[in-house]
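**Student:** Each in structure tokens, the structures are laid out below.
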Structure P
Amino acid sequence: MPNYRRAIVPGGVFFFTVVTHRRRCILADELGRECLRRAIAETQAEHSFEMEAVVLLPDHLHCIWRLPENDADFSKRWGQIKSRFTRLWTRAGGREAAVSQTRREHRERGIWQKRFWEHRIRDEGDLIRHVNYIHFNPVKHGLARCPHEWQYSSFSRWVRGGYYNEDWLCDCDGRKAVVPKDLLAEQVYGE
């Protein structure tokens with residue numbers, strides 16, 4: 001098995017894909033959203049980072065973080081977020097999926113996939129491609145007709161900031177949106 005080495009870049013900007021165990025649909029209901037919101041806020045309070053963009057889907061999330069200039073440890077942050085979410089989720093009555101004996105022996109729980117996928121953002125063009133992918137993702141997965149319909153993303157914040165028009169890649173008025181091919185590529189974004 002090859003040794004995977006994560007990018008270590010203090011102050012770096014990273015795109016992440018994080019998936020639930022067995023792709024359970026637990027993230028877009030009220031309990032899942034609240035547990036994740038609290039887990040992220042508590043982790044940010046201890047180990048700061050900026051959440052540049054995010055989309056929350058039922059079984060996974062994509063986001064872009066900007067780390068502090070002197071810090072490259074996103075793995076610690078994800079470990080804390082997952083751990084906090086699991087604790088909050090189970091205390092509030094959320095159930096874990098069954099796990100194998102091997103996972104139990106490694107003290108792994110039935111909430112999250114063991115790992116996450118990350119990509120270091122290389123430049124402004126790379127950032128824009130990943131932000132666009134994040135905001136189009138609910139449409140790609142058939143959860144919304146248009147990016148503005150999905151309330152569990154940072155799309156409206158980016159509209160308010162002037163980056164998007166409200167009708168970006170929208171077909172609500174009967175128009176056929178032309179979707180760039182890179183927004184549909186799964187292997188590039190860790191899904």
Structure Q
Amino acid sequence: MKIYTRTGDHGDTGLFGGNRVSKAHARIEAYGAVDETNALLGMARAFVSKHPASERLDSLLAALQDDLFVAGSDLATPLDSKAAVPRLANAHTERLEQEIDRLEEDLPPLENFILPGSVPIASILHVARTTCRRAERRVVAAAACESLNEAVVAYLNRLSDYLFVLARWANKTEGGKEHLWKPE
């Protein structure tokens with residue numbers, strides 16, 4: 001199978017199930033932003049080997065990448081399609097909540113706004129968090145036009161929280177200093 005098909009050379013693309021839509025379609029924007037988030041998590045994994053908690057962090061990031069791949073295929077497949085694809089479910093979001101709670105046990109209470117930065121892996125996770133927020137906005141916009149799996153919005157909402165906590169945790173376990181926002 002060749003990587004190029006030439007079927008999108010005129011600005012449209014195929015959804016799972018056969019329908020073709022514009023590459024500017026809200027659904028395409030949504031799963032494109034999910035894919036960007038997934039790529040950033042891949043970048044974060046490239047930095048993991050230098051982190052003191054590399055095995056745990058790599059495992060957590062790998063699970064997120066798997067989930068985001070499911071989210072992308074979910075968004076690329078209309079709900080009424082006969083194509084069989086895995087779908088995100090509430091259990092995915094619940095798993096994130098449980099992991100947030102576990103990670104927060106190792107962190108000081110959050111009493112100030114934190115500016116992104118410090119160690120490289122935490123910085124990348126903060127960028128992934130902002131991309132995830134954009135993905136969530138794109139999915140909400142697409143859902144206003146057509147039916148989408150509602151579990152995707154909840155998952156992305158929680159994932160951005162998770163990435164914030166994971167960035168704090170990665171920063172702390174590497175000995176980085178949190179940069180607190182200080183209003184003038």
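**Student:** Starting from the value 1.1: which structure in P, Q was distance in nm of label points 7 Å out along Cα→Cβ at positions 95 and 151 calculated from?
**Tutor:** Derived from Q, not from the others.
**Student:** Assign the value -20000, calculated as helix-only ellipticity at 222 nm (-39500 (n - 2.57) for each DSSP H run of 4 or more, over all residues; to 500), to the correct structure from P, Q. Can you show the working numbers first?
**Tutor:** Numbers: P: -10500; Q: -20000.
Source structure for this number: Q.
**Student:** Work out mean count of other Cβ atoms within 10 Å over residues 23-30 for each of structures P, Q, then name the structure with the largest result. The partial results should precede the final answer.
**Tutor:** Working: P: 15.4; Q: 18.2.
Looking at the calculated values, the largest one is Q.
**Student:** For which of the structures P, Q does the calculation of relative contact order in percent (Cα under 8 Å, 6 or more apart) return 29?
**Tutor:** Attributed to the structure labelled Q.
**Student:** Then there is this: Computing distance in nm of label points 7 Å out along Cα→Cβ at positions 47 and 135 for each of P, Q, which one ends up highest? Before the final figure, lay out each step's value.
**Tutor:** Numbers: P: 2.9; Q: 1.8.
Ranking P, Q on distance in nm of label points 7 Å out along Cα→Cβ at positions 47 and 135, first place is P.
Every read-out reported here was derived from the displayed coordinates using simple, explicitly stated rules and does not represent laboratory data. None of these values were measured; they are calculated from a predicted model. Cβ atoms are built from the backbone, for glycine too; each structure is taken alone.
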